[in-house]
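Just so you know, all these numbers are worked out from the coordinates, no wet-lab data involved. The structure presented is a predicted model; accordingly, all values stated were derived computationally and were not measured. Cβ atoms are built from the backbone, for glycine too; each structure is taken alone.
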Structure I
Amino acid sequence: MNEDVLLWLAVAVVTAIIEGATASMVSVWFTAGAVAAMLVGLISDAFLLQICVFIVVSGASLALFREKCMKNRKKTVPTNADRVIGKTAKVIERIDNRNETGAVTVDGQVWTARSDKDELVFEKDSMVKVISLSGVKVIVTDIL
């Protein structure tokens, strides 16, 4: 077997291992280029041709598929939790940031609640407005 073929096989294996370890679409392009160069090495001893094939195939793979792969990675699963922002909520447990208490109902769901200002305390059965989320808690303020 040609030494060039072994070199390209090694490059392909190493870049595939790196890609498998990182899964960040960094080196898969070089794996494709190395495989193409290895195939050229099987039919030709021209190392310069193999390098050119490696560069062209790696670059073409990157140009053609990276954007599509990155779009697929960026997809997030929506939770619809932010749909409560801007809605009116009913206080079902006194909201007092200093004592870390408070709960509201919004759209039939119970949420742990905190005031947007530490000095604001909301009594049970009062109405408040949800202005943001902080983890699994809603942040509320006075209804204006």
Structure II
Amino acid sequence: MSTTYEDYKYYLQETSSFYVGSKYTLQEITENEEINFKFRKVIAESVIPKADPEDTLETLLYYLTPDSFVYQIMKQMKAGVRVSVLRKKKNLFGKETEVYESKYITIEELVSMSKEEKEAKGLFIQELKGSKLALLTI
């Protein structure tokens, strides 16, 4: 019996933005016809030549550096990233527990964190959010 991990493999869009789940590989993004054509074209022509097609979107974003060409593309796309961050929360009796909190951060905020900071915060990338209008300018 074989199971396929499908959580965080989705594409949603609204009037001004689109959202892509982080577990898609770059190759899967280019082959999925439900995903915006322009976004697939940007991934195929600009991102895959600079990265491994088998990398997930999560891996690509997690290890993004400020001097990379892919970062410039994401910035141009006005990308945001939904992440889960581990934080301490007190319950009614004052006992602390660790919980994950989801929030959106800009691509600039993500890139400004070092790998050690990401690990210390327990950062988990859930999705990429991009502007449809900005995507047209790329």
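For this structure, a couple of remarks:
- Here log10 I(q)/I(0) by the Debye sum over Cα atoms at q = 0.17, 0.31, 0.35 Å⁻¹, for residues 13-52 alone was derived from just one of the structures I, II, and that gives -0.43, -1.18, -1.29; the source is II.
- Between structures I, II, the greatest calculated value of FRET efficiency 1/(1 + (r/R0)^6) of positions 61 and 101 (r between Cβ atoms, R0 = 30 Å, to 0.05) is seen in II.
- Origin of the value -7500, where helix-only ellipticity at 222 nm (-39500 (n - 2.57) for each DSSP H run of 4 or more, over all residues; to 500) was derived from one of I, II: II
- Among I, II, structure where relative contact order in percent (Cα under 8 Å, 6 or more apart) as derived comes to 30: II
- For 15.9 (Kirkwood radius over Cα pairs in Å, calculated) the corresponding structure among I, II: II
- With distance in nm of label points 7 Å out along Cα→Cβ at positions 93 and 125 derived as 4.0, matching label from I, II: II
- Look at distance in nm of label points 7 Å out along Cα→Cβ at positions 21 and 117 for each of I, II: the largest one is in I.
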